[in-house]
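Please find the structures below.
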Structure P
């Protein structure tokens, strides 16, 4: 892939999150990365795999999910373009705790977690970017916990649509339902009742 194109794409993503980053720092990151196009439906990483690699979704959508005791998959979250995926290694996990799959053909920039940690130590700018990303992740976690504690299923669905605009049409309803903690049938009823009102 053309390095300048990738740097420009990363700058666009940074602007979306109101993060200032130099072309030089982005060039360093891109220089340490490998890029893959993952076909739709492919498992990118499985529970128990090592966590030495993390990814940034440049295009497409990935999903992470758990497998319960009955063999059902339960969606933990979605990673559309501009989102991290396979990031457990940054949080002290040596093995993957969930499955990662491509819901659409997805282009992912993969980096070694050790390279990213080294950049955090060497670059104040990158450390600031990392803090911004961690704060965003913590806000998301609080939002998710709050949803399951105080919101009903309809409210959780409406917040999902706000959190992930445009994804409802791109993601299978069964994945959205497990993300919301409801059955696909319940999601269908919610959507129908919202159409009526």
Structure Q
């Protein structure tokens, strides 16, 4: 089995690439989705986060207020490291378990989406790494369209490696500006290379 990591900056097209991959019957594990599962009410990680950051990070219904938590951790590097120490180990264990299951099923190719792939030293776990990338102007526009403030965008971008560094360390790059057909076609060329 070839196991590929898919990374890129926030708002640079990883989710779109993952959707295209699933549409081509490539199994995908998305660490953002795993993180959301780990912080559901009743999960141990949510209790740890509440203990670390206080009850105000919970909504009245007991769910995590992602916006409140983001406001704390992206304004304070020590707080972000505290959150990562809680979440990163179980996230990594989940996708490693999933990769082992795919291997047992003789899946030829599978992909794990990890925004902080290089930052968390996960690169050595993959046969190939794909980076979804776009210009900082396109990234900013996309994040503003999500309702983010410029301050929020600056903090989130500063918490990740520069995309140029991610591109330099990746085996393949998908440039996600322009028509979705172009994004899709680039992915098809990469899949053809991976299959050869």
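What follows is calculated from the coordinates using simple rules that are stated; it is not laboratory data. Values in this document were obtained by computation on a predicted structure and should not be read as measured data. Cβ atoms are built from the backbone, for glycine too; each structure is taken alone.
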Task: Highest-scoring label, criterion being distance in nm of label points 7 Å out along Cα→Cβ at positions 86 and 118, among P, Q - done: Q
Open item on the list: Quick check: 21 is what I get for relative contact order in percent (Cα under 8 Å, 6 or more apart), calculated from one of P, Q. Which structure matches?
Closed with: P
Open item on the list: Say we calculate distance in nm of label points 7 Å out along Cα→Cβ at positions 54 and 110 for every structure; which of P, Q gives the highest result?
Closed with: Q
TODO: Identify the structure, out of P, Q, from whose coordinates distance in nm of label points 7 Å out along Cα→Cβ at positions 14 and 150 was calculated to give 3.6.
DONE: P
TODO: Taking 1.3 as the value of distance in nm of label points 7 Å out along Cα→Cβ at positions 46 and 94 derived from one of the structures shown (P, Q), identify that structure.
DONE: Q
Open item on the list: Ranked on volume of the Cα convex hull per residue in Å³, for residues 62-133 alone, which label among P, Q comes first with the largest value?
Closed with: Q
